[in-house]
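What follows is a set of structures for review.
Taken together, the values in this text are just the output of simple stated rules run on the coordinates, not laboratory data. Everything numeric in this text was worked out from a predicted model, so none of it was measured. Cβ atoms are built from the backbone, for glycine too; each structure is taken alone.
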Structure I
Amino acid sequence: MNREEKKKLIGKFGTHPKDTGSPQLQVAILTERINQLSSHLESHSKDDHSRRGLLGMVGKRRKLLNYLRLNEKEEYDSLIKKLKLRK
């Protein structure tokens, strides 16, 4: 992920222009990285080091989503719809 992509995500999901720490933005950034790494692993199926990193990112995103679901339900619902994480 390069700087321009990250700035677009900050503009879309951040609470202010210099936001990098809000859970909503962290989930959005992790989702983008997970999608990129998933496409990498489709063509490099034996890359176990990247697969381990992917599993760590998925776990971290899961924890952040659980936090949002328990503490900020409206934010959680809107984030799930924007990122299309659930059916």
Structure II
Amino acid sequence: MSLNVSLPPELENRVRQHVESGLYGSASEVIREALRLFEAYQAMREASLAALKADIGQGVADIEAGKAREIDIESLKQRGRVALAKRADAS
């Protein structure tokens, strides 16, 4: 299959540079590699989104099951400050 693609000058120059580097034999090889990498990136994003949705679902289920409780942010900050101070004293 033949497909014509228009690239802005900066991307065209980058494709040319990759071919001139000798790593690729043609512009088509550069574009194919770029598409493979893009598809791998998209798959990673989809997997990350699915994991995030699962975590959110688990959190909602935990709330509905009464496994979650409100936290006192100021108390949490204070415990963190104490832990940091102990670590600094140990250094």
Structure III
Amino acid sequence: MAPNQAPTIGSNKIKESWEQAMQFGIWEFTLNTKEVKGANNIAVELGEYTLKFTPNENSPIPQMSDKGNYVVLWEKIDGEWKAVWDAPVSEVPLVN
């Protein structure tokens, strides 16, 4: 979730949100899984991320970078692993 934005719920809304964001510049993500624990049809992934955004000339989003940790709850649904919850936690301090 971006700062000051309500949660994006549902795969169609997530796809729609990212399709719009992709029009504004170049997004570079790096994910590094540190640990996965699971039982039955549930798994939890713990990792680190980095994010860099380079805006194009029409972008309402300024250049930015972020890094931090994340936790993803996975559930096996109809034989496929699906991300049910995804929680990134930034290490970058807020700027006033």
From the coordinates of one of I, II, III, distance in nm of label points 7 Å out along Cα→Cβ at positions 22 and 46 came out at 4.5; that one is structure I
I, II, III: which one has Rg and Dmax of the Cα atoms in Å, as calculated, at 15.2, 48?
-> III
Determine which structure produced the value 9.2 for mean count of other Cβ atoms within 10 Å over residues 62-69, calculated from the coordinates; the candidates are I, II, III.
-> II
